[in-house]
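Presented below are the structures under discussion, each in the form of C-alpha cells.
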Structure P
Amino acid sequence: MDYLLHTIIVALVYTVFALSLNLELGYTGLYNFGHVAFFAIGAYASALLSLAGVPVFLGMLVGVTLAGMAGALLAVPALRLTGDYFGVATLAFGEMMRLFFLNERWLTKGPMGLPGIPRPLGIHAGVSGLPLYLLLAGFLALAAFFTVYRITHSPFGRALKVVREDEFVAQALGKNVFSLKLRVVAVGSLLAGLAGALYGHYITYISPSDFTLNETILVLLCVVLGGRGTQWGPVLGAFLIIFFQEFLRFLPIPVDFGRVVAPIQGMVYGAVLIMLMLKRPAGLLPEYKV
C-alpha cells in the first residue's frame, strides 16, 4: 500500500510537470528542451530556503516565483529566435543550470546534493506521512490542472492556438505574438517550479543528477504519449510513464547489468518518443478539432 501511495505521489508531481510543458508545447507550439531547468530552480530554491529555516510553504512559494521569473528572463532573448534555434537555446539554458548546481558547491553542495529537505505540515517519512502528502500533492495537481484549464479556455488560450497554427495569422488579427509567448513561458516555468518544489520536499534529497536532459525527455514523452494540446493527455501520459517506470523495477535484471539499465531506459524513451511523433503524433487522446 505504501509503495502504491508513493507511486501515485510521484505521478502527481509529474502530472504538474507535464501540464506545464503542455502549455508551452501543446497549446503554443514551443519546443522547450530546457524545461527541466525550471523544475530544478523550484526544487533547489525551495530546498535551500527550507534548510535555512524558512517555513516550507514560504520556501515553495519563493521557489515557484523564481522559476517563473527565470522563465520570463530566458524568454526575452530566446523568443527572438525561431524554429529549432529556440529549442537549442532552451537546451543550452537547461545544461547551464545543471552545471551551475553541480559546480557551485558553496551553495548547492555540488554532486553531493542536498539531503534532509523538510516536508511541509510537519510530515515525516513513513507510513503516517504518505496519505497526508498524497492529499497535498493531489490538491496542488488539481490546482495546476484547473489553472491550465482556465487559461486554455479563455480568449488568451484561443490566441495561443492561433499562434501555434500560424503566427502570421495571429499577427494579422492584431495579436502581439511575442507577448503571448512570453507570458505562456513564464506561466509554464512557474508550474514547472511548483512540480520541482513538490518533488524536492517529497523525496527530501536532490542533486544535479536529478535534473538532466533525461528528465526533459521523460516529461516530453508524457505530453506526447498522452496527447499534446489536450487537457487530460498530460495527466494520462504522466501516470502511464511513472507506473511503467515502477513496473521495470520488478524485472529480474542481473546485477551485472544494473549500471546500464538507466542509459538503456533513456534510449528506449527516446526511441518511443520518435516513434510516437512519426506514427501517432496526436497521442492517445488526440486534440479535438472542429
Structure Q
Amino acid sequence: MNFRDFALLFAVCLVWGLNIVVTRWVVADAGVPPIFFAAVRFAGIALVLAPFLRPLPGDLKTLFIISMCIGAAHFALLFLGLASAEASAVAVVGQLGVPFSTLLSMAFLGETVGWRRGLGIMLAFAGSMLIAIDPDGMALSFGLVYVVISAFIGACGGILMKRMAPISAFRMQAWVGMFSFAPLFALSFALESGQAASYSAGGWMVWLATAFAVLGVSIFGHGGFYSLIKKYDVSLLSPLTLMTPIWGVVFGITLLGEPLTLRLIAGAAISLSGVFVIAVRRNKALPEAAFGRKIGGAS
C-alpha cells in the first residue's frame, strides 16, 4: 500500500474512532435522546445522498430488511449502549461484529473455520466479557449488552447482503438512510421525550456533531474506505482497520476523561488479538466478515 492510500485509511479509522466518542458525548453529556439522534443522523444521510436513490433497486423488500439490520435496529441499540457505557469500552466490544459475521457465514454460507479462527473467535468474546463484567460485584454493563446485540444484528444484515446484487457504498447508504429515519423517529416519539428541546439546547456543538456523523463518517469515511476496498485485498486492509477501536479508546480517555483501567487494557488486548486473528485468515464465503459491518454501512 502506498503512503497516500495508507494516510487515507489512517484518516478514515481516526474519523470512525472519533465518531464513537462524539456520539457518546451527544447522547450522554449533551442529553440528546439516543434513538432520536440516530433518526436525525439517518435523515441527514438520506438527504445528502438522495441523488443515489435512483434508479430503484430491483429487490426493495430485501433492501428494507437489510436497512433495518445495519441501519435502524443496529444504531438504535448502539446509541442506547453509548448513552450508558463508556466510549472506550464500546469501541472494543463493538468489534464483535467480526466474529459474529464469521459465525453466521459458517451457519448460513457453508464457511469452514480452522483452529486459528476458532481461537480468534473465543478470544474476541472472552476479552469483551472481561470488559463488560465487573468482577467485584459480578455486575454486567447493560449498555454493553446493547452494543453486543447491535453487533449481532449488524452482522445479520451483512449476511443478508449476500442475497442482493452488488450495490455501491453510497447507494446502499442512501437507501439505509431512507428506510431507517422514519421508523427511528416513530420509535423515539413512542419511547423518548423532550427530543427537540434537548437537541436545540445542545447548540452548535450538537449540530456540528450531526454534520460530522453525516459528512465525515458516512460520506468521507465510507467513501474513502470503499475506494480502498476496490484497490487492495481484504487480508491487507482488515488488520489495519483495528486502528478504529484503538482511536476510540484513545479519544475516550483524552477527550471524555474516561479511566484507563487494567481490566480495559487486558480486555482490549485479548479481544482485539482475537479479531486480528480472524481478520488475517481469509473467509471464502464472506470476505467482508473481516470488517464486521463496515462495507456499505453507515457507522
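Things to note:
- Winner on relative contact order in percent (Cα under 8 Å, 6 or more apart) once structures P, Q are ranked, highest first: Q
- Answer label among P, Q for the case where distance in nm of label points 7 Å out along Cα→Cβ at positions 86 and 182, calculated from the coordinates, equals 1.5: P
- Origin of the value -21500, where helix-only ellipticity at 222 nm (-39500 (n - 2.57) for each DSSP H run of 4 or more, over all residues; to 500) was derived from one of P, Q: Q
- Structure from which 0.94 was derived, Cα Rg over 2.2 N^0.38 Å, options P, Q: Q
- Origin of the derived value 32, 22, 13 (semi-axes √(5λ) of the Cα gyration tensor in Å, for residues 78-237 alone; candidates P, Q): P
- Comparing FRET efficiency 1/(1 + (r/R0)^6) of positions 134 and 206 (r between Cβ atoms, R0 = 25 Å, to 0.05) across structures P, Q, the highest figure comes from P.
FYI, it's all coordinate maths here, none of it is from the lab. Just so it is clear, the model here is predicted, and its values are computed rather than measured. Cβ atoms are built from the backbone, for glycine too; each structure is taken alone.
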